[in-house]
Structure P
Amino acid sequence: MKYEYAGDVHSELVESYRADESPFPTDSSRTYPRREFLREEPPLLKQLLFPRCWNATELLDDPDATHSRLTELGRCVQTGITAYSDHDEAAVTELVDGTLDQLPAIRRTLKKDVEAAYKGDPAAKSYCEIIRSYPGFHAILTHRVAYVLYESDVFAYARELSEYARTETGIDIHPGADIGEYFFVDHGSGVVIGETATVGDWARIYQNVTLGTLHFEEEEEGEDHMLAKDYNRHPDIGDHVVIGAGSNVLGTVEIGDHVSIGANSWVTEDVPDDTSVFVADHPKQKRKSNR
């Protein structure tokens, strides 16, 4: 079967492009360096979600061109869903349409993520720099689409997209993780966010942070050494939380609102609202001359 997008999101996306205001890019005359990809979905998503930054200005005033690009992306999604399922043609088309129909809402949320990155990083000079260059933003862009697929029970294909984002960014966000608005991962290398983790609004996470499992449960019946599945095993992170580099937040702990977790912390217990957690006694350093 050959997919053809039948919805009206192309018109909504074009209207949202026209509504963009500074500091989001509004200059349609610029041409940026090309970035090659090993698979088709990432560049199509980036063009549809932020066309000015990805040399897709033909979409800005042309719903037909946007519709064509949506159809192109839809065919990729169709292939990904079909590869892992036995759904009939109508069911696959409904899943693809449902995913693409979420793009305007995803775009609105991603604009909030850009704002969070700009406000949360003293080194950020422009929104366009964040959209094109920040690995944390590339990771959350893919994740917000993968999460829609995951919520539609398209697990394997959603995981495939997340894995590609990890190879591109070094940030491993399971597609099942429920992440709020204004999310920012700074630097990002080595960040791991597990399947059942939840993250509130205005969370800021630095490199080498794990929101992971403290221990695993085994299935009570069935094959030996089979780990249990489909149970909550990751942290719940509140709003306005900062997690410093190298920290591990493990298990089904609850981290309250307005919490700051200092670098290299190991957190396995609940943290109440308005609390700072940090390592009190760092190892002492010794120095000697190399001469």
Structure Q
Amino acid sequence: MFNFKWKKLGIITGLSLSLVAAGCGEENEGGNEQAESGTSVSKEMEYTITGIEPGAGQTETNKKAIAAYDSLAGWKQETASSAAMLTALGNAIDNQEPIVVAAWSPHYKFAKWDLKYLEDPKGTFGEKEYITTIARKGLKDDMPKAYKILDRIYWELPAMESALLQAQKMEFDFEKVAKQWVDENQETVAKWTKDVEPVDGKQIKLASTSWDTELFSANVAKIVLQEQGYEVNLTQIDPAILFEAIASGDADASLSPWMPTTHGAFYEEYEGQFEDLGANLEGAKIGLAVPTYMDIDSIEDLKPAE
């Protein structure tokens, strides 16, 4: 629909032919406007994706997208840090300027600004993911009450992103943010702890990756378990070490693994050596995002560098 303009028609005979030709002319004129829009915003952005850290997994996926899409031919990815990307995004939105950024959900930027993912027809960024809860073998027998609580913890994506926005406002003091959330959401906590009797000082070890979503979720779990009488040790570790720790019993449980893609390799390596309690959040995603005021919807709406 973007490939050409209709030339002006000469003498047209027949009313029906006139109507058909006029209709086609109008349709393609609109297509041309969108094509021209895609070209202009691409040029205005200097054919650049605003990325995050050079070594991040998504940075590598963005490179694959640039190689996969003809619409991104000649594009480059500007890498620095997640903080730098967010600053650039905020500045662009303040000035109603076009920008394409590396994006992932859950993240507070989707609660703070009106953003949309660009459609990914080639599936370069994979399907939507979920975050699952895993536990060491035997936890259900050793600590059935803690197991039941961990098994019940579940987040809706908008609620998680709203909490992460609050965390951003509170300078990512996750212990403080989690305590505030627990205090303000006692009805939800009551569902997680229903018919679970308190314990007296039983120790449990939780492991978490260092991502914001996981740190918030883990700290909420820590506080909820503490209120039930558990002594909770929460440790931040690398994803590869996390799976090993759960499999070996050095840690009891984690609410951190992203599946099936992000942590899929680690999951497969240790599969059968831990128990999967199921998703604690669904709809996690990575991709390229733009402000909603931009009149493009797909990566293919962008245009190659001139």
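Figures for the structure shown
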{"item": "For 2.3 (distance in nm of label points 7 Å out along Cα→Cβ at positions 83 and 139, calculated) the corresponding structure among P, Q", "result": "P"}
{"item": "Structure responsible for 11, with relative contact order in percent (Cα under 8 Å, 6 or more apart) calculated and labels P, Q on offer", "result": "P"}
{"item": "At a computed 1.8 (distance in nm of label points 7 Å out along Cα→Cβ at positions 51 and 211), which of P, Q", "result": "Q"}
{"item": "Answer label among P, Q for the case where percent of Cα pairs over 27 Å apart, calculated from the coordinates, equals 52", "result": "Q"}
{"item": "Ranking P, Q by mean count of other Cβ atoms within 10 Å over residues 67-74, the structure that comes out highest", "result": "P"}
{"item": "For 19.2 (mean count of other Cβ atoms within 10 Å over residues 75-82, calculated) the corresponding structure among P, Q", "result": "P"}
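Every number in this text was worked out from the coordinates using simple rules, so none of it is lab data. The shown structure was predicted, so the numbers you read here are calculated from the model rather than taken from an experiment. Cβ atoms are built from the backbone, for glycine too; each structure is taken alone.
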